[in-house]
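The structures considered in this document are given below.
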Structure P
Amino acid sequence: MSRSILVVFAHPALQKSRVGKVLAHAAEQVDGVHVHDLYEIYPDFDIIPGAEQRLLEAHDIIVLQYPFYWYSVPALLKEWFDLVLQHGWAYGKDGHRLEGKQCLAAITCGGGAKAYSSKGMNRFTIRELLAPVEQTAQLCGMEWLGPFAVHGTHTLSDTEVQQYAVDYRRILEALRDDRIDLKQANRRTHINLDLQAVIKEG
């Protein structure tokens with residue numbers, strides 16, 4: 001079973017990115033994946049809702065890839081949520097166009113993993129801080145898969161960055177081929193904490 005994946009990519013400072021750029025390039029190498037770069041397509045924030053909705057409808061799985069800015073999403077991705085996920089289309093009465101699709105957040109964080117815990121500097125786990133995005137997906141009838149998260153982006157070696165790119169490709173390929181163990185994925189704060197447990201052999 002091969003399914004199509006749309007990566008909605010939103011990075012406002014891609015030229016300065018060490019990790020996001022590498023992950024996006026890795027995604028582009030996966031058959032069945034379309035990387036949709038919002039900041040490249042809409043540099044003036046003039047989003048075309050109808051075009052975005054048609055793109056969403058044409059894909060089975062939606063991946064939201066972005067840097068984790070101030071516990072939220074970059075400005076253009078928030079605008080995208082506001083304009084594209086319309087009542088009567090994405091949710092509400094007759095709003096079922098995204099129902100049944102799977103949704104994954106792929107985020108990069110400057111802070112280390114230990115900072116994202118009840119005892120860490122940020123006081124909450126990544127999964128908890130992503131609650132608004134998770135609830136957005138749930139409201140639209142989508143199946144939330146949890147985040148693919150990369151921590152400590154400023155201190156990663158080039159080798160470590162490349163390993164995350166390999167892991168990201170593995171997750172995307174497994175999603176495409178319907179080889180994700182959903183129970184295992186949803187038990188974890190990060191879907192990429194234990195790929196051996198999350199990805200079914202195919």
Structure Q
Amino acid sequence: MAITTYSQLETAVSSWLDINSGDISSQIADIVMLAEQRILREARTKDNEATLALTIGATGVAALPADYVALKFCYITTSPSYALERRSAEWIYSEYPARTSSGMPKFIAREGSNFIFGPYPDSGYSIAGVYYKTLGPLSSAVYNLFTNNPDLYLFGCLAEAELIIGRDPRVAIWESKYQRILSDVNGFSKAEDNSGSTLRMRLG
């Protein structure tokens with residue numbers, strides 16, 4: 001059967017588990033929710049990308065978008081633009097301990113709900129780029145990540161089904177299938193990012 005809606009996904013999961021969804025409808029909903037959360041943590045595709053547009057404030061930090069999951073890339077919108085390199089917050093504080101106006105940032109790190117920078121910004125720079133965002137529940141809206149990859153969601157749900165069916169040998173098979181689909185989905189997105197580029201030999 002086609003899987004294009006939340007209801008169809010629930011029905012498919014029940015069918016694969018060979019159980020009556022009417023008996024455990026709330027558990028099926030929980031299984032779908034757990035799978036969704038896992039997929040959003042692990043999937044890195046164009047379907048969960050969003051445009052980053054931030055300004056470094058007077059405190060030298062920039063707040064993360066409310067739906068932020070992970071950073072893909074970012075740059076300062078100077079002319080010419082300048083790409084920011086990702087580092088850990090620990091590294092930023094180690095290399096740039098003086099947290100006062102120092103210059104144009106070259107590095108970025110996440111600290112809690114903010115981005116911090118090194119060197120400490122000497123101005124309110126604008127930052128652009130792309131980040132990976134979280135998505136709302138499928139029970140409320142259908143997203144491209146689901147529409148384009150229903151198999152990822154189906155096997156993601158089945159891999160979480162051990163909570164219902166216990167130590168069933170099928171779970172290991174479903175987990176392996178999920179991992180292969182996830183690898184393909186992420187790999188396709190990465191390949192698409194690099195498509196059309198010219199192969200170059202690098203020296204050194």
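Read the figures in this text as sums done on the coordinates, not as results from a lab. This one's a predicted model, so the numbers in the text were calculated from it and none came from an experiment.
Upon calculation of log10 I(q)/I(0) by the Debye sum over Cα atoms at q = 0.16, 0.17 Å⁻¹ from the atomic coordinates, which of the structures P, Q produces -1.01, -1.07? This figure was derived from Q.
27 is what came out when relative contact order in percent (Cα under 8 Å, 6 or more apart) was calculated for one structure; which of P, Q is it? The value was obtained from structure Q. A value of -12500 was computed for helix-only ellipticity at 222 nm (-39500 (n - 2.57) for each DSSP H run of 4 or more, over all residues; to 500); which of P, Q is the source structure? So the calculation was done on Q.
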